[in-house]
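Input: structures, listed below.
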Structure 1
Amino acid sequence: MNESGFIRAVNKKLPNDIYVWKVSDRFSAGVPDTYYSSPKGDLWVEWKFLKSLTRTVKPHLSKLQQQWLNNRYDEGRKVFVVVGSPTDCLIYQDKEWMQSKPKTQSISRNELIEWLTTQLT
């Protein structure tokens with residue numbers, strides 16, 4: 001499994017009333033991978049994928065990704081970074097993406113899908 005396969009596996013389990021836009025913008029560097037929208041609101045997710053989570057994980061974000069995420073967060077937008085692996089996922093919010101997070105805070109893929117669904121429905 002790779003990052004795009006992981007994202008597809010998550011997105012196909014989301015309810016049909018959640019709009020999913022896989023962003024592919026070669027002209028605006030730093031924009032997160034996916035935009036989600038529903039009647040309840042919207043959010044952005046930058047996805048990262050590792051073959052396995054180490055004891056602590058810091059998302060490998062480019063300077064432009066950090067800047068985009070931090071600027072949108074400062075504007076009050078819902079922005080997140082998710083580091084996934086075949087078995088675990090870490091959700092970074094509130095600028096947590098600027099630091100490491102322990103694997104002990106990881107959740108399963110099904111819990112990630114439930115979390116995303118709760119954010120949007």
Structure 2
Amino acid sequence: MEYIEDDKAQRLVDVFPGVGGQVNVAYHHDTNVITAWHKHEFQTDRIICLKGSFKVGLVFDDERLVWLYASDKNQQVITASAGVWHGWRAVEPGSIMLYHMSTFYDPDDIQKAPPDSFGAVWFPEDG
């Protein structure tokens with residue numbers, strides 16, 4: 001297991017080696033940080049909130065934007081299949097996310113777009 005810390009979050013990487021793909025845990029302290037947008041050609045991401053809450057956006061091929069809210073009171077697995085743009089921000093400070101990536105992280109399998117892409121409104125006061 002590896003520990004990585006940056007401006008976005010603190011992460012435990014490859015928590016369960018050998019389970020296929022990679023399992024990571026991210027601690028998000030700042031509700032003003034947006035981790036968006038990105039998509040993968042091959043990788044599928046599965047996200048669940050362990051503590052706090054997250055606003056999660058998914059953008060499909062037809063550019064339809066869907067907002068989902070994951071929290072420790074609303075346990076659900078959110079799946080961002082390969083080819084689906086996705087991103088999130090913590091709604092509560094100290095939120096914790098566990099995410100499973102179907103493959104090990106490959107920087108060549110990621111495309112990125114700015115947070116304001118797709119007409120996204122990340123904060124209620126912006127809408």
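Every read-out reported here was derived from the displayed coordinates using simple, explicitly stated rules and does not represent laboratory data. All of these numbers come straight from a predicted model, not from anything done at the bench. Cβ atoms are built from the backbone, for glycine too; each structure is taken alone.
Distance in nm of label points 7 Å out along Cα→Cβ at positions 71 and 87 computed as 2.3: which structure among 1, 2?
Numbers: 1: 4.0; 2: 2.3.
The read-out was computed on structure 2.
Match the computed value 0 of helix-only ellipticity at 222 nm (-39500 (n - 2.57) for each DSSP H run of 4 or more, over all residues; to 500) to one of the structures 1, 2, and report its label.
Details: 1: -8500; 2: 0.
It was calculated from structure 2.
For relative contact order in percent (Cα under 8 Å, 6 or more apart), which structure out of 1, 2 has the highest calculated value?
Numbers: 1: 27; 2: 32.
Top value of relative contact order in percent (Cα under 8 Å, 6 or more apart) goes to structure 2.
Comparing mean projected area of the Cα convex hull in nm² across 1, 2, which is largest? Walk me through the intermediate numbers first.
Values: 1: 7.1; 2: 7.5.
Once mean projected area of the Cα convex hull in nm² is tallied for 1, 2, the winner is 2.
Taking distance in nm of label points 7 Å out along Cα→Cβ at positions 7 and 55 as the quantity of interest, name the structure among 1, 2 where it is greatest.
On the way: 1: 3.2; 2: 2.0.
With respect to distance in nm of label points 7 Å out along Cα→Cβ at positions 7 and 55, the highest-scoring structure among 1, 2 is 1.
With distance in nm of label points 7 Å out along Cα→Cβ at positions 31 and 63 computed per structure, which member of 1, 2 shows the largest figure? Write down the numbers at each step before the final one.
Numbers: 1: 2.2; 2: 3.1.
Max of distance in nm of label points 7 Å out along Cα→Cβ at positions 31 and 63: 2.
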